[in-house]
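Readers should treat all values here as calculations from the given coordinates under stated rules, not as data from a laboratory. Please read these numbers as outputs of a predicted model, since none were measured by experiment. Cβ atoms are built from the backbone, for glycine too; each structure is taken alone.
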Structure 1
Amino acid sequence: MAKSQPASDAKPPILELGGRFYDPVAPAPFPQATERFFNARWAERVGLGDLDAVQREAHFARFEPLPGNLERPLALRYHGHQFRHYNPDLGDGRGFLFAQLRDDRGRLLDLGTKGSGQTPYSRSGDGRLTLKGGVREILATEMLEALGVDTSKTVALYETGESLWRSDEPSPTRSSVLTRLGHGHIRIGTFQRMAFERDTDAIETLTDYCLRHLYRETSAGDAAGDAALLFDLVASATATLAASYMAAGFVHGVLNSDNIAITGESFDYGPWRFAPHWDLDFTAAYFDETGLYAFGRQPEAIQWDLAQLGGCLSLIAPADALEPILNDWGERFHRAITTALLTRLGVTPRGEPHDRDLARALVAALAEKTVTIDRALFDWRGGRDPGGENYAAPAFRALAEALAPYEGERGTHPYWSDEAPCSMHIEEVEAIWDAIAQDDDWQPLNDKLTAIRRMGEAMDNPA
């Protein structure tokens, strides 16, 4: 029997919300369960490190309940804006909340799924996940964690033996089910659903839940005060999220309001890509025809989603208590991206205005596009200013001047002596998948994960 760290002494906190927030569902029966990935480090951190292969299959492929946890999986209800168009027909359509656990820091984490079968919100979908989609999510979560982005963690991936048909993959294609840990299963879209129904009592209940269980904050004592407090916390968290995407050179691809967690944790990876160069117009999704979620527009998109949360909370709090927080988001983002970029350079902050000047100098240099984002940051954090053609542009010479007064522990890990950085451009992602699709060769994936975790150690972000 699995040994897990229960979410509470009595029952999983999500049950406090009540049936208006979710629907009990059943997992799909799969014809096979072949383990393709298991994240032993994160399993250990939530008390699941002792599971053997048989127990892992029982819990992460057949979804037998963890002892003392949810007796039935829950598909959460939510709405959301998708590419700025409101959709009231959303909800967990191919996943569910399976359990709630605490990590070794005492944080409440939700163990959720992707590809676990149909729910009342599947609409015309089959509720499944392609194996390629599962592999891509592993790569995204591992790479982002190593780069210091607050992201969901992939725990397990099982191949499930079904043939799936997809318009964006050669079909039939292989199927999988994925289990992931996330700091909260509540989205901005969860609040939007309650606001759509004008259920102010539900908004108050949800606000209280998020404050106590996700932010571990004490209630302000009244609904309006709680709403303002939560909005302030989410504003800071989403500013950090946007900044971390930019500093990582990452493009999520689908920053709809139902894909923004109330904790600001990044999750749900579909058409993601890492931008090769600092190209503000670079997009990840082929269907993002207007570039709404392009690399450089991600802060704008996330702030827009935050504004939708503000609209929901305005049903229980005066607008004048929320508007200053929303208006301050841009400054929070600038502070956050300054911190994130200096962290990628591995330097110790000196304070304003020096830090922001250094961040601007770095962005201006990257915008020259003479080298990729990861190559430039690898060289400069590694303590190398190679000069030469790649770094001869005036913007790079200005970066060298701005960087000179800074101190930092750069270049001490063997990683920084490698010939090239650990990257994650689309060509390598496709090559890793091709090895699996054509030859069932999982070694390139395993080798990449080893390289990613080594990079994370070098960056003090062990994945």
Structure 2
Amino acid sequence: MTPRLRGNRLAGLVWLCLAACSTRDSGAPRAPASVAAAASGTSLVLATMPEKATASAPAPSSPPGLGLHSALPPGPPEIVFAERSGGVAYVVDKGDRFQVVHDGRAGKPYPVVGEIALSADGRRCAHGAIVDGKWRMVVDGVEGRPFDTVRSPVFSPDGSHVAYQAMSGERWHLVVDSTVNRGTRTRYLNHEFGADSARLAFVDDVDDRDQGRLVIGDLGSRKQTVVASGVSAMLLDAGRSRVAAVVTTEGRQRVLTLALDRPDRVLKGPTYDAVSELAFGPDGESIAYVAERSGERRVVLDDREASLGAGHLVGPPVVIPGRKAVGVLLASPDGSVALQELFAERGRGEAPYDEAEGLVYAADGRLHAYAARRGASWFAVLDGKEGPPFDRVVTPVFSPDGRLLAYRARKDGARFVVVAETGGGAVRLHPAYEQVFPVRFTADGSSIAYGVKDGRQLVWKVEPP
């Protein structure tokens, strides 16, 4: 459970702050969700925040279970937008209580609340809360059963189910809606819904080496398949139909891949001293990762290997659509970062930068982009060509047809979306706001959609690119 104490911002909620464009924006981009169609030029005010959304008074005494967590200094209110179609939630300080506000509707006040999760369409909201000294998961305003700790709420892709982890006594459980499984003696590593919203993949019984069992099961915990033990990482592909996992056996690691609907058919990769940075290709079939053998680090793509030499990756490898190749941002020993394309007949390499991040490829694999810094200036690099300089650039994303590139930028304190024509045409700066959240293209590519904080208003914007 990641709680929020009065006047404090806690570690598990940092990702909510990172969602807004700031100097801390970083990390590999997620696969873009399909954004529901809306009238282009729409600005929908989802909520109006109070003038004072948080307080900086000292935190109260910790309720039971809070010894698991550490507090950060006071900060701005956490805000989370849904992946598509709007929907927003944030926390309001009510003196000695906190309320989660979802789309402008304030929930019941609690002495402590935990991390917030929204369904992809933004219609449903879940968060932990302390009720009479016990943690409960509050879903759409309804309090669940009491536990010593609850954490990590996740909605199914269709939004009809929610799963979370809960501890009762010395035992951890996975709860799906109101069904509590038999549990495990130790904690869970993570849990994810499959594409059909009828299956779960999770890693339970995690030991002090951060290794546990990979399990595929139904929502009612009636039928479960234990795929492997010794699993330290699990990844679902963008389509949520396949799973990759890192498993350790007798001190050696390998990658397992399987389909969620056929957990009995497991493909096993070769063994290495260590494996990390799993990445599926867009087709869900190809798998890339970083492996180490006899002190040499390499990138593996299916059954092929390429040495990294003395370099190391910045972010995971990216399987290039349609090319059976991998793009990487490779940091050299001197600290500079450059693009390299591995396993390609004519792999591209580009000039190094002081920093680089967020490598993405267009759907046909012919174009690539990333954010880079030289000196004090950040810019988007599109197929080797630098865009205009800004104080910060994050999360580039291509339109479905590859004709446009959108990213978030900051200049002199102003935050805004930038859209560039990939053929070398216009570069358009959209209006500036206090905060700008991840931008996505609509499914037909005719509009961009993103959330903003405009003064006290939280707004979902759909506008021409």
Structure 3
Amino acid sequence: MLTPQPAQKWSFVTAAHLLNRAGFGGTPDEIEATRAAGLETAVHNLLHPPNEPEDDGTHPWTIPGDLPARMREVRELMTQPDEKKEKLHELQRAQRDEMLDLRTWWLGRMKETRAPLLEKMTLFWHGHFATSAQKVTNVYWMWRQNDTFRQNALGNFRTLLHEISRDPAMMVYLDLTQSRKAHPNENWAREVMELFTLGIGHYSETDIRESARAFTGYEINLTNQQFRFNPAQHDASRKSFMGRTDDFSGDDILDIIVQQPACPEWLGRKLWRFFVEDEPSPQMVSVVAGLLRENHFELRPVLREILSSAEFYSDRVVRSQIKSPVQFLVQSCKLLETELPPRGITQNALQQMGQVLLAPPNVKGWDGGKSWISTSTLLFRYNFANYLLNGTANQPNVPPILQRAPLDLTKIVPAELRDRPEDLVAHLARRLFQAPLDGKQTETFLAYLKTRAPDRGDETMRRLLHLMMSTPQYELT
């Protein structure tokens, strides 16, 4: 079992760690409020957040639309190639714009949410059941999948697995809609075991072929864009799967998969890797797997144990995880108490750093960990921090839609600290790193202020902040 975190070790540092890993960080005031609440209450509030406002339905991508009518419109232009080409380009532009809008909406939700763990788990499931808009293209389907993740984020894994098998975006991405009785498609059958539940070595090629037959007949009703089952295209004959033989359905296959010993091990490792450390020990994976089994794949009690454990708050774990690009972007804006950049700049930034939402590199998702950092991505992070601090003030010919004013330092750098270098550096370190600096780091920042003395204006303060955000320590959470 996991070791409970002692109450006497609950502090500003551990409260910050909880908000960083179970969400997207917090301001010093938010961290202090979490510390004051106590560990048990803080974890409870994350697992049982207040209800978020319902979507008001104003976003076009929350409405299914008339897909058959749009497809007929394109087909009718077949006799007019030039007009068809322009119409297709128009549709593609609209689709890209709506997808960009969806990404921006989700990032904004991550930053402003009152339910940070819910959004963090939604991001986890997006990386786990990786699906890319580059193939799916339908924005409504991608939004609906995102909503399915959110509705089930802290619930039951088995339930979510069944939901995803009927999810239009996933069905298109892994070609489940092409699977017919006469010609079963094996993509979903393979990946659901290899990447989503068991891992390589815990199933056979026969298991793939037999289970693919069980998922035949899964279709999308293009009129309402919902899942439908077509019994005429389903192979209802007997199938042999993992040592059992029966006329299995797709749901039967998923239930058998979840019963395999490898399933909680696979999911347990991914959860520990996402929330705690990149290389979980076999012993720790076994412990989390045991929690999943004991709780019948209900996630709240498992996450409660993890987020309340001494292992989660160990010195080895705190500030040891490289921020993902999404974490870097959202957490930086939270720490600086500033708005997200314009959506075009935001998307370009995530692309340069290697994590465009709704567009994972493949069905495996993002590798994470050390793969987030390279010479180019690290340099971009430093430059992007400078952009968040200084905006486009010194960049000529920036279109108005992309312009951004320099950061307002009112909340970040108190005027009374500007002439007290040691206190100023300690104050900013508490905000940016949530932990005291070592002597060498402090000396570096104090030396910089000394070179700028007696100037303590906003430009000097922004340069100091940029220097602090351009350290290896800032890349960790």
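Of the structures labelled 1, 2, 3, one was used to calculate mean count of other Cβ atoms within 10 Å over residues 226-233, giving 22.2. Name it.
Working: 1: 22.2; 2: 18.6; 3: 12.5.
Comparing all candidates, it corresponds to 1.
Please state which of the structures 1, 2, 3 yields 0 when helix-only ellipticity at 222 nm (-39500 (n - 2.57) for each DSSP H run of 4 or more, over all residues; to 500) is computed from it. It would help to have the intermediate numbers written out before the result.
On the way: 1: -12000; 2: 0; 3: -16500.
Structure of origin is 2.
Given that Rg/Rh (Cα atoms, Kirkwood Rh), for residues 258-401 alone, derived from a single structure, equals 1.03, which label among 1, 2, 3 identifies that structure?
On the way: 1: 1.03; 2: 0.99; 3: 1.07.
The read-out was computed on structure 1.
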